[in-house]
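Throughout, read-outs are computed from the coordinates displayed, never taken from laboratory work. The shown structure was predicted, so the numbers you read here are calculated from the model rather than taken from an experiment. Cβ atoms are built from the backbone, for glycine too; each structure is taken alone.
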Structure P
Amino acid sequence: MNFEEEFLIALRSKSSFLYVISYEEERVEYIINRLMRDPLERIVYTWDFINGFNNSTSLGQLRRNPTEALSKLEILLPETPCLLVLKDYSRFLQEINVCRQFRNLLPVLRRQPKSVVILNNKNELPTNLNDIFVVLELPKPTRSEISKEILRLSQLFKASIDEEYFDNLVNASLGLSVEKIRQVFCRVLLNGNNFNDSTIDFLFKEKQNLINQNNFIEFSQSSITFDEIGGLESIKNWINLRKLNFSEKALNYGLPLAKGLLLVGIQGTGKSLIAKAIATEWSLPLFRLDLGRLFGGIVGESESRVRNMIKTTESLSPCILWIDEIDKSFQFINQGGDSGTTNRVLSTLLIWLAEKQSSVFVVATANNLQVLQLELVRKGRFDEIFFLDLPTYEERKIIFQVQLKAFRPQTYFFYDLNLLSQQTVNFSGAEIRQVIIDAMYLAFHKKRDFTSQDILLQIKNTVPLAKLNSQIIGELQNWARSGCVRSAS
């Protein structure tokens, strides 16, 4: 049931007082006026603290007089169907005379086709008025509303949009208000530009401003593509198959929304890069969750922060939520010492992962899956669990090629990829990149370009992590190869 249906049912069921929560005052008024013209045929009066009644001569202005404004509803003819919309009124509900006035009006309005609507951007309804008010929240604009607005603006500015890019624009706009969407599009189109990637960048910046209000979620700008990640073809194919998962075509086809991925593997094998590349390939904003900041010192604060995080990310969906190194936050869950806070936070997170219906694709990374709770890794929380092992010989060749091409796009093919790959057994992708950078520093100091020999020298001077923690990494590889998890390669 959508907002309009709930609003109509409330009025038809003789609800006298409604409390509507929304930041989009203009949009709420537009919806109310349309519903009052058809099908209810009611007159709409609006009041705000500065202008008083701004669309009625019979009620007078009554600026800065909230008590008298409400009492004017009684002087209208009993048989006159009407709706009184009150703005800036929430703060006056704390006054005892205003509360009493609402309760005194209740039996009067029940016998008449009249109702009162209070608009506010958050729920500040006093507990002593909860029983007489119906509280409704207007959700952010739907895909259909955004599509109509984009088409309207494109016709107004005579801008053309191809079908695939139109879907990207709609996805990027979801979670923003209609006014914000208009501001961004008008800013782009008035500068003489058509809809392009800069439009999506502007929309992402608006989402970044919203996400910055939370100190435990941060907007992570990503430009990394799969072309910059060597190997891992299995996981790349899996992700490419789901590229249009949040599109209207996929929804019409009946595809269920993708839940997310759990990436497990040795440090430096590309787990974080995969999270960033998904956001780039799918043209979605990437939000990084800092689990450590979720835990507050006050009892109940951590659980509240988790619920706030969920509400924030869902309001800005579709998006990618990146939970980095989730194993470090929950590996000591059974050791106590925090009055069960970690357990409650995990429980809230698990319920959301299993039951969420929003377009939030969760990418969680972990270095050691064995320390995680079984409830977190079972099917239903994530669509798939991938293991990222140390790169094979062929994958190391691709990684060297990708990295050298990035540093030396004109001469990368001069380097001996076969020899470099043979000498980097047990090196991770991050370690391969670092030996190239170290070789560049060495050659730069000698005022020449770096060579394969420079890289080989740095390889000999580097002890890979796989040798330092050979036992732990060996156990992790044996566990992954036993068939308990899917390989990313």
Structure Q
Amino acid sequence: MKFSDELSLLLKARYPIIYINTIEEDRVEYIIRKEISATVNRSIYSWDFIDGYTNNPNNKNFAERNPLQALEFIEKISSDAPSLFILKDFNKFFSDVSIGRKLKNLIRILKLQPKTIIIISSEVNIPNDLRDFINVLSFELPNKAEIQKELIRLFDSLNLDLDSKLLENLTKTCQGLSLERIRRVLSKIIATYNVIDEQSISIILNEKRQIISQTGILEYWDSKEQLENIGGIQTLKLWLNQRNNAFSQKATNYGLPVLRGLLLVGIQGTGKSLTAKVIANTWQLPLLKLDIGKLFGGLVGESEAKLRQTIEIAEALAPCILWIDEIEKSFNNIESRGDSGTSSRVFGSFITWLSEKTSSVFVVATANEVSNLPLEILRKGRFDEIFFLDLPIYEERKAIFQIHLKTFRPETWETYDYDQLAKLTKLFSGAEIKQSIIDGMYLAFYEEREFTTADIVQSLSEIIPLAKLDEIKIKQLQQWALSGRIRLASK
């Protein structure tokens, strides 16, 4: 249901207090004034702490810096005048006993009169004793159609040409930005270059990176990794190739359901994180990295609000890849944490979203310690598939050496003895193989000569692979994977 339709329905149903969670105050107020007022026909009063009531000359600046007086004003308005009262950031005053009590008293009046309080805030923070009286609405960032409409309006106002291809590319790039941000960044481009074209997309992407980094939870990653950069895992590669166009309009028309994501479990250094980057580049989708540990805040409700914000940004950028590295570290032993149930609530909200999401957000989660993962994560329906990435076998090790040596020595990579190197690296991960090449290069660089197979062999003799350092745990993980409970990434 559209936001405006849902809000109209709540107003007609005489909900006393509606709480709108958004960072776009102006856009919400615009929709209320232009769309809502036309359907429900109410007078609108707008209040904030600094300026008080602002939109009516008869009460201009009334109740400035006085939230209690702002509520008293609502009580004094005639019961014969249907009214909406927009209170901005009013949740900041919920901790005041007089405010809480006054709101409860007002609710009894609001149920009988055609008056509604609308609280607009960038975070949801409602005390327990008021939750039964307040209905929360999320105001999402602008969708594709709204962005296109705004772009067409801006280009028309500036008398600039806008062809369909540029409109499509700009719309896709602007997804995840508020309308105010879109206007500002396009104004910046016009002021600098006097034109908006395909070259402007990089500037918009930079603006998007800044916004995402400001959350402190999400990172926007540029990925240029190719599927060919990963040695082995042929089964997983085939699975990814078969779904290469899963987010296209053609797939939607075919009736394919939206992909949910992948859980990649395996030994450290086997390419789980690299796979997430490869998927984003291969499928040509934005890559967002989520640090779940940063979701947990100190204030009551802060963690849940951060999760909602993260999901909102990811869904606004859809289709996109949401990468969660080492997910087991964030959700390990959540039941025993002494955080008043915050971890359990965040985990519950997260897995519910995983199961029920309809947006094109493809989640790629990685885990090293499967024993630390809650069983709810492993249940079918959270992810499309769960793959195990084991230590590379002989042929895969040869391929990994070839991939890296082609990068380091594109002219002479064929001169190395890959059979010998693969035989000497039986318990080595892909990351350890790459490090052995780098260490061999340093040996030769120190002696001011070109490095050879012998240098790599010498560096291999000095590296103790993780599989030897933690042999028991690695074997337990391999035995679990071979028990048939998980799909193997390699043939």
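Structure notes:
- When Rg/Rh (Cα atoms, Kirkwood Rh) is computed for each of P, Q, the largest belongs to: P
- Distance in nm of label points 7 Å out along Cα→Cβ at positions 38 and 454 - highest-scoring structure of P, Q: Q
- Parent structure of the calculated result 0.65, given that FRET efficiency 1/(1 + (r/R0)^6) of positions 110 and 214 (r between Cβ atoms, R0 = 41 Å, to 0.05) is the read-out and P, Q the choices: Q
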